[in-house]
Structure P
Amino acid sequence: MVEEQQLDFDDFMATIQFDGDGLIPAIVQDRTTGQVLMMAWMNQESLRRTLESGETVFWSRSRREFWHKGATSGNVQRVTEMRVDCDGDTLLVQVDPAGPACHTGAVSCFFRTVEQRAAVS
């Protein structure tokens, strides 16, 4: 069994595998409820800004700019813990949210479900 490891910034950054565009997906989870709130992209600079400020900062692929979650809405996400998966290609960011994560006003961006169909034999 592999035990949890706490890494310093340099070692943490060394484990991260950014994609060809220099990005890594960041799954944001409510620390208290465990609910997945959203997924957004981070690059090295937005990751650094997140760790330094203690609030989530992402990279907007469509606007090609940094995006401090809650900067305009007030719905900031205070980071309580950050983890990188075993492959180094996905982040899990646990937060204390100050409001809804979704721009629609929903608590989570994952509010749509799909109807299950019977398995085809």
Structure Q
Amino acid sequence: MADLDGLRRIAEVEFASIVKDTIRMDFKIRIILLDNSFVDVFLSEKLSDKFGFHWERMDLVGTIYRYDNVPDRRWKNLATFPFHFHKGSQEEVEDSPFPQSPESGFRAFMEFVGELLKESPAP
């Protein structure tokens, strides 16, 4: 089972080329990226299978990306429900393209972050 410290190590070691710093903040980890955007990593303490990975770029380019499995009824028609992906904004939601386990999903999400940083770096 994934834990925050394990995901933090994955970020620091496997994604060192895009990670500037990691900060433990109570129930989440904040990963500061080289462009000064950040990824917040949430693992539910009460429900071991609930998680969310949120990449915040609003201040830089006006976008957010989030992969989570909170069963929001607005997205119940998605094939991967409750897993879903906010692609660029809070309201642009689609089927999840990432693995459903927290650890594999986190790695895939961070790979997505790294690829997008290469394609569209912040100004």
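Read-outs: derived from the displayed coordinates by stated rules, not from any lab. Keep in mind that what you see is a predicted model, and the values were worked out from it rather than measured. Cβ atoms are built from the backbone, for glycine too; each structure is taken alone.
Okay, here's what the table says:
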read-out	value
When mean count of other Cβ atoms within 10 Å over residues 60-67 is computed for each of P, Q, the largest belongs to	Q
Structure responsible for -4000, with helix-only ellipticity at 222 nm (-39500 (n - 2.57) for each DSSP H run of 4 or more, over all residues; to 500) calculated and labels P, Q on offer	P
Read-out mean count of other Cβ atoms within 10 Å over residues 28-35, computed value 18.1, structure in P, Q	Q
Per relative contact order in percent (Cα under 8 Å, 6 or more apart), the highest-valued of structures P, Q	P
Structure (P, Q) behind the derived value 36, 30, 22 of Cα extents along the principal axes in Å	Q
